Structure 1
Amino acid sequence: MDSTAALKKTKQQLHESGFKLTPQREATVLVLLENEKDHLSAEEIYFLVKRKSPEIGLATVYRTLEILTDLKVVDKVSFNDGLARYDLRKEGAKHFHHHLLCLECGNIEEVEEDLLGEVEQVIEQRYRFMVKDHRLTFHGICEECQQKKKNQPTE
């Protein structure tokens, strides 16, 4: 989905929930769209939004992110670095996507495939629990870091 269509959809979601797409909210959504692979923190989003809308305050960005999280436009995620990060939900995605987190360089890769349909069925049947969504982060070492280690001379 292009940014114009995504912005229009977000405006509709806000309107249906009694909110307006203010210039500050629009700038925040645009920053998220422009950086959707980056898993930005609220502070990082704030600094990027400030370039588009210099009068915006950090509290406004936080409030906007909370509204967008409540409306399921974005997901609030944590990668054990003490920061909440924000990730745009993909259009039509049944579930939140998964992540591969490199313990060496901190790189975060997205896994779009769900791969957990059977696990959900087992959980629903065995535990009588209706799964609405799930999140999964694999912690390991990325290919690039593995290659660097392999190519390091041993002493």
Structure 2
Amino acid sequence: MRIGTLSTRTSVPAKTIRYYEEIGVLPPAERSPNGYRAYGTDAIERLDFIKDAQATGLTLDEIATVLRLRGKGESTCEHVVHLLDHHLAHLDARIEALHATRTRLVDIIERAKTLDPAECNDPNRCQTISPRHEGSPAVAHEPHGAPGAHPHL
């Protein structure tokens, strides 16, 4: 089958299929005499595996490692469990950080409901987010790059 058909059957864009070939997670397609890529059903199975692996949080590099091990005939179970444990720990840390962020936002919103807009006269800050006047403590926040920190805050 040609790349367009493979793309349709797997819901993977043709550009992505070409990229997967380039980085080695999808074996290069055979070429027809006119130069078109020709794929077998094994490409569908491989792309389905890649999508399933990505859905668990594995990166393309990690998927490539798993596929290399499989290609050598090695068992990948222990390696994959280790990778998934690592991703689970990262996910748990992210969830914890998100809960902390949510709590912080609820507190800010509740405090903001009590603020007087007429007192918001500092051109360098919004008192809802960052109060600095006497009697109103600054809202604690995580530094940029901390787990759970939103990149735009």
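Using the calculated result -17500 for helix-only ellipticity at 222 nm (-39500 (n - 2.57) for each DSSP H run of 4 or more, over all residues; to 500), pick out the matching structure from 1, 2. Before the final figure, lay out the partial values.
Values: 1: -14000; 2: -17500.
That value comes from structure 2.
Hey, distance in nm of label points 7 Å out along Cα→Cβ at positions 82 and 114 derived from one of 1, 2 reads 3.7; which structure?
Numbers: 1: 3.7; 2: 5.3.
Here the read-out was taken from 1.
Check the numbers for distance in nm of label points 7 Å out along Cα→Cβ at positions 90 and 122 across 1, 2 and tell me which is largest. Present the calculation step by step, with values, prior to reporting the outcome.
Values: 1: 2.4; 2: 3.7.
The maximum falls on structure 2.
Between 1, 2, which one scores greatest on mean count of other Cβ atoms within 10 Å over residues 34-41?
Working: 1: 15.2; 2: 12.8.
Max of mean count of other Cβ atoms within 10 Å over residues 34-41: 1.
Here volume of the Cα convex hull per residue in Å³, for residues 26-73 alone has been calculated and equals 85, so which of 1, 2 was it run on? Intermediate results must be reported in sequence, preceding the final value.
Working: 1: 66; 2: 85.
Checking each candidate, the match is 2.
Read-outs: derived from the displayed coordinates by stated rules, not from any lab. Everything quoted here is computed from the prediction, not taken from an experiment. Cβ atoms are built from the backbone, for glycine too; each structure is taken alone.
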